[in-house]
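Quick heads-up: structures coming right below.
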Structure P
């Protein structure tokens, strides 16, 4: 067996009164087992008391270069039938992949296995390490060159000059075209006057005809002259623009070539690195990250794959022949700027990076049932509050999908088809999150659906929600939140705040009352982004208080306390303004 080097940690307190889990944790949605909660508490005490290493989690006043971290605990049984746990972290801690009593990174675990098996790979490992270091240095040098080129004052000056020349060219050309229009109008008048004089003068027709021909020739020359001047003006400006563009292209091409070279070398290095990640499953079979991700839509492993807490913990356990019993991951420290992470909250493994890996590693392990496959709304009633020939208003209960999902078909759409068989067309005009309750507009005909959808697209529909937040809001009684949102690629369906790629999202809010240490308020979305209200409430740059029961951005409870309370819109046929109100149950 591989030496544990103190990675196996016995519980400090007695666990005699605890029952062991029957099945291993379903990693992507779970309630932590009481023994995992106890292990997490002991790990958190260690994080507060240890002095061996230092990492600024942002829990104190010093926020400079602070960063929170995801930690994990894995409940295991060792070869001596002792129950204990392993601890790990995602990514790096204080700049290192392997720290103290935490399980090492996957490549280091594999290296120790080889050393234990007395396989003489020292030379090849040294060569790989040297080659890796050389490539990393080369990539770092390319990055430094790129930074220098991108910050080159000449690049900025040329871009500014090019913009200036294009604007000046357009201005000059527009002025000349305006002058040409004036000249053209004057020539038209002169031509018409000459023709009128010629038509009225019958005494010297031959002489006037010759004069008229000469005038027309002169006017034609003036027209050609104007056009030639325009052509020359454009050529003059284009020459200046081309010269500046050529100088700019030289710099930009150099930047592009360096980026391509860096990308190419990074890809090669990444592939070499991923070859060091040989993941193992219960049966002792190994597979590289590249092979694991081949069947997935992205086909290649995302950066950082294999460095999350869960795979590192399970890899170490399997390599030491530990029996894995349960796991949990929690966030420790300050939340990232884009994501929403609450200090000490438990979180599932990420889907983008970890799901393919853990599915491979846990093959053959009996796991808890996936709660996301259970229809918790099957006994809840979909109440129809209003119905006519073309539309309906329903009160959706929480936990009921708006449209059929991948695994659960029960939804507002399927129930409407059962309750109102005469309904035709797409039916669903807009959606509510599965966890959100409240008013939904339903179209019963294709024509009504088209008219209603236009109103939602034009944002002429007025909606108001009521929410109960964790904590007491002590700022102004009303306000507005504008945080752009986009999907979290590695943690669907979670959303993140992103100034670069996020879509605009605006919410206004108004305080209703404080209930104990909670805050009840109205939320009015001006846009309709996924999870907009949930993120705007929970994010530090929003209200910094998650909605009670938000299992994605806060803490799970009996339900998500978010309800679509009122809605106003135009009737799709009569165009009459209609409003509906349905109070929340909380």
Structure Q
């Protein structure tokens, strides 16, 4: 399974490895194949066999699993760990160039160890019914992987760390709920056929407990209940963590907990994700970066797995809207998956350009999505009917450097956008005592405030130590002021396991922006580091075009509100768990905070 496939102008592809090629040896400075992609490819063929009962898929999965376990260390102090890279001739490369963490790659637990657990667990569930001998080998290797995890993260069970004053579990794999979630999917699968395996059950329970501790925000509060993927940041959500809610939903049948966290992620955060412009690869904390198949498929699987537990059909409807991304309902307005060949583009850039290369990761996650769609024809029919770039009206970000400054306030530009745990969005404003920043609301912001209300969320760098306060007000055309709130500029808490002093994160002001406001102003009484002002409408929307000229609209409520429906627009309102609340139409259009509606016209 080659890692990358570069596309030529004539549409053909060249398989390449990672890093630079040594023509004399045929080796790449990283390698040709890697454990991450071998693991996930095995899962593709395992799931294909389970869905379609083609024995050729099972045979392919077997050989991929043999390759994967060849990469696993079998003895010594690193027993159970996994080498990441393999060369075309089968040689293993434990230390890649450029240097990666981990180095050597089999020196500790890792994302590729977590994905090995995922593949081994799903393979045990499949092979148990057809090949007891091979299953016994897979169980042996899963237990070997647990030996490595017990030396590392599982050995820290019960240890809590701090991330900018927030308690975070010290026993998730490689510090990530993202990696841990993928391992949990494998552990849960193995338990379906080996319910008495106490070692697997204990690991599942403890890892699920760690993931359950990672949600952040709430309805109307950034990041809206998303499960944070990394203990090292309270400001960064990325799409690679998207399978954590799926893991919690699946594990809840065994552990009896975690479902609420899964529901918040899929039923509160995902709708906000879609109305912010789609499944961006990262919110850091402003939504941005490319959109990739991995992030899209993770959303689909998490929605469907959670719907399986809650019975909420609204989550399946959401999954169909997400899946439309593959067929043209995306920022490029073009299909990114070719059903004739399986080719899937490597991503859509923020400006809508397609990266037409087709690496292993994109292909893998597209195929996982397609297997799920093929098992739910109604979902597939809706997804394939969606086309064209969605029209979104979601959160709005007003840059501080473009606002009106007075007093002790000046624009500053960081040397690097990356802080070690988040990203500045361009320049920012540093204001001292009496410094003032005034944002004039543009037409889109005025429309959101007048239509149904909105809340203000300043994106500030809140320091660990005391740094004073900032007073926020809304101003109407006559100059009258409404106090929106006062924010502490310090007191974020000890950085703990994070790399930066303080946290860059939107903070909601208590009072909604009143109708008639034309500007929002802040006066510093201390040290204010202000990057953006985020405005969140009470109802955000994403309208997707459907074949035959119809459209589907997703409405997301961050506060109790009424939907602005047009004649002929009808549908249903759902709770975050996907259960239907009632109809959405001209006669009944109220939605409670945290609910979403899907309408058609």
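The numbers here are math on the coordinates, done by the rules we state, and not lab data. Everything quoted here is computed from the prediction, not taken from an experiment. Cβ atoms are built from the backbone, for glycine too; each structure is taken alone.
Here helix-only ellipticity at 222 nm (-39500 (n - 2.57) for each DSSP H run of 4 or more, over all residues; to 500) has been calculated and equals -13500, so which of P, Q was it run on? Before the final figure, lay out the partial values.
Details: P: -13500; Q: -10000.
Traced to structure P.
Match the computed value 13.0 of mean count of other Cβ atoms within 10 Å over residues 222-229 to one of the structures P, Q, and report its label.
On the way: P: 13.0; Q: 26.6.
Traced to structure P.
Can you say which of P, Q returns 19.6 when mean count of other Cβ atoms within 10 Å over residues 302-309 is computed? Intermediate values should be presented prior to the final figure.
Values: P: 19.6; Q: 24.2.
Traced to structure P.
Looking at mean projected area of the Cα convex hull in nm² over structures P, Q, structure P comes out largest.
Given 18.9 as the derived value for Kirkwood radius over Cα pairs in Å, for residues 142-405 alone, which of the supplied structures P, Q does it correspond to? The partial results should precede the final answer.
Working: P: 28.2; Q: 18.9.
The read-out comes from structure Q.
Look at FRET efficiency 1/(1 + (r/R0)^6) of positions 38 and 318 (r between Cβ atoms, R0 = 25 Å, to 0.05) for each of P, Q: the largest one is in P.
For the set P, Q, ranking by distance in nm of label points 7 Å out along Cα→Cβ at positions 158 and 390 places P highest.
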